[in-house]
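Structures for review follow.
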Structure 1
Amino acid sequence: MNDAGLSSTRLERMNDVIAGYVRRGELPGIVTLISRRGEVHVETIGTMHFDDPAPIRRDTIFRISSMTKPIVATAAMILIEECRLRLDEPVQRLLPELADRKVLRRLDAPLHDTVPAKRPISVRDLLTLRMGFGYIMEASSEYPIQKAAHDNQLLLGFHRPQLLPDGDEWLRRVGALPLMHQPGERWMYDLGSDVLGVLVARAAGQSLETFLRERLFEPLRMKDTGFSVTAAQLDRLASCYRSGRQPGSIELYDGVTGSQWSRPPAFQSGSAGLVSTVDDYLSFLQMLLNKGKHGSERILSRLSVEAMTTDQLTAEQKVGAEMFLNGNRSWGLGLAIYTRRDSPSSVPGRFGWDGGLGTSAGADPHENMVAIMMSQRIWDRPTALDVWHDFWTCAYQAIED
């Protein structure tokens, strides 16, 4: 055992388990990181691409997809602390496109069959994903609202940044459609985080990426995090894969040459747009684990971090969200939190989120630990890939004190 309370033998076990996914051809490569009490352990296994022997590296750049959400939520909390936003104010002050909302009488109703919203959408609704519009997990694709959302390039599934219009046009399309539920009534993935990104940009008076860079990325030294990769970074971008049409096959989703992330997007998605590295994301999560401090610099107040990592949902608001929020997990302000211990790795108080293109990250205040895994294999089935479960099991079994 070392000063971090991690067993070297059990860390090797984790390495062997994760390496099995690469040996079996399920992933080209993966980077794992465990940090506890200031001691960091990183493993790099495999390659960045199936068709190229270039080894995956600690500084390999990954599309982190929905792990963007906690970062953009943190940006919103910075603006709330500066009183440029307020948690319970209507968003229509800065997003007039979302004023005077109409709500469908029922999910399968025609788009004109609506009632007035009982109240405006608030900033809190965006942070808690309760704005009343998002993915209907159990629904038929024939619902009129789903077809209209798809036709307007909303709720398209896994992110492709070059397909979307700029933020103003995107928000206009959101505002042209009725809500699916009353504001505050139901947790719905994940359009609220994209709206939050537009709100942050307007409140800050600058692009979302510029605000993130000035207030988070530069202070936290997250030098490889952004909404696209530069030409100089491109050789460190891993290829992203998905399940193929034939059982057991794998096909390319987004490569390097011509990547959707190889040039700046018109729409900077607050839901799923960022790329990053394990060390960059460690810096972000460690700041939250340190109650908002990075070294001697305070990024966010302790009270704001505690609010973000406190359960904000009722049982009724989580109905229909079981795919994302099961019996041991709920949602705070912009990220998931574990609320009940029903396995060795579901520790109450642990917070973070996962990315649907193959990443996962969390921080555990009780164990003073951050754990991150980054690969590029889409989780394109109702449950997470086995590598996700095995990583978290192995991360916690390595604790020896």
Structure 2
Amino acid sequence: MLRLTVTGAFLIAATYGLARFGLGLFVPELERGLGLTSTEVGWVIGAAFAGFAVALLVAGALLERFGPRAVAGAAGLCATLGTVGIAAAATPAEAALAAASGGLSTGWATTALAAAVQAQLLPRHRATSQTTINAGTSLGLILAAVGAMLAGQAWRQAWFAFAIIAMTATASAVASIDRPGGHVDGPPREPLLHRVSPRLGATALLLGVSSATFWGFAREQFISVASLSTGSGHSAWVALGIGGFAGAATGAATERLGLPPVLAVVWAGFAIGHAWLASGSLPLLSALVALAVIGAGYMSLTGLTILWAVRDHPQQPGAAVATAFLILALGQTVASPIAGALIDQAGLAPAFRAAALVAVLGVLPVLHRPGKRREPGHNDTWTPRGTVTHPRADPAGG
């Protein structure tokens, strides 16, 4: 258990924290080094989210055909190529292509590792292992910040270092995943995607739209409100990562209180964090706390989205979760260039206020109380307590 859990968390750190979400930490360097506008940065960030969406569409078929070991290897290869691509990019198109490769790595890594946990570990160990693996995203954010601080102005060297980390993480994760055995007859696999409720779909979409701004431009806004020098602000990603660790506590709260109140509180905190960061000049500590609140909100909301999908569709949890996260990724893909264009036209603060407004709207699907059940196995009663089936494919971090 320990080996798969540790190496799995390391691979998630390399794919999510470095190859995908690390882009937002280097936006000022990308703008200077490649001459990008905020709109073009939005397209580059959007390419990473688009890669994630594409990965979710094909991950199920790849797992069934090649097994989790090969898919995890492909994820690590994409992360390595993506980080090398950012380090060597000379044009916006090259940066977008590298970002898309990093996005592919996240969708494949998380589904491969979830499948490996399901196949290799005893049921009583799966939840703990998956939660720990998911926390790799926060670890990756902190690693990205440390790498950026050590590299200073030599930001391309940081991305070459990230590539070495990705290769190392890939080798260790692949070695910890069992080779696929012979064919074993059993029940048919669940479909790749599954229809989800309008409320869950709306929640996933609003999370995607509202989170696109901070994943692309949080460091720039942090530098602005805290009155820091242009080349600084790397502690923004440390704050996001630490907040992400704290967000893991929402699972236990959901078991005691139920999904609706916890979702409402987390959405409110996510909105407040954005509004706080857009409120004007802030002391450094206050700006860091605002970012930590945003990080905790995002990690909590992605985890709660998984829990909601699993409880709604206990017979086909992986397909339901994949559908919800595909909707989330599409929201991020569309919203990223829009956020960049808004920043070019109106500035950073209005873009963060707009994200806060979208986050407020996220409370609305939670407030609606569902009526009768609509399908066999569809748990729409939102009971405070209940057994959670852990899906075979549960995208960690989103």
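All of the numbers you see were taken from the coordinates with simple rules; none came from a lab. It should be emphasised that the depicted structure is a prediction, and the values quoted were computed from it without experimental measurement. Cβ atoms are built from the backbone, for glycine too; each structure is taken alone.
Once FRET efficiency 1/(1 + (r/R0)^6) of positions 104 and 328 (r between Cβ atoms, R0 = 35 Å, to 0.05) is evaluated on every structure in 1, 2, the highest one turns out to be 2. A value of 3.4 for distance in nm of label points 7 Å out along Cα→Cβ at positions 280 and 336, calculated from one of 1, 2, originates in structure 2. Match the computed value -7500 of helix-only ellipticity at 222 nm (-39500 (n - 2.57) for each DSSP H run of 4 or more, over all residues; to 500) to one of the structures 1, 2, and report its label. Derived from 1, not from the others.
Looking across 1, 2, the calculation of distance in nm of label points 7 Å out along Cα→Cβ at positions 168 and 240 that yields 2.3 traces back to 2.
With distance in nm of label points 7 Å out along Cα→Cβ at positions 40 and 128 derived from the coordinates and found to be 5.0, which of 1, 2 does the value describe? Source structure for this number: 2. Comparing FRET efficiency 1/(1 + (r/R0)^6) of positions 48 and 152 (r between Cβ atoms, R0 = 30 Å, to 0.05) across structures 1, 2, the highest value is found for 2.
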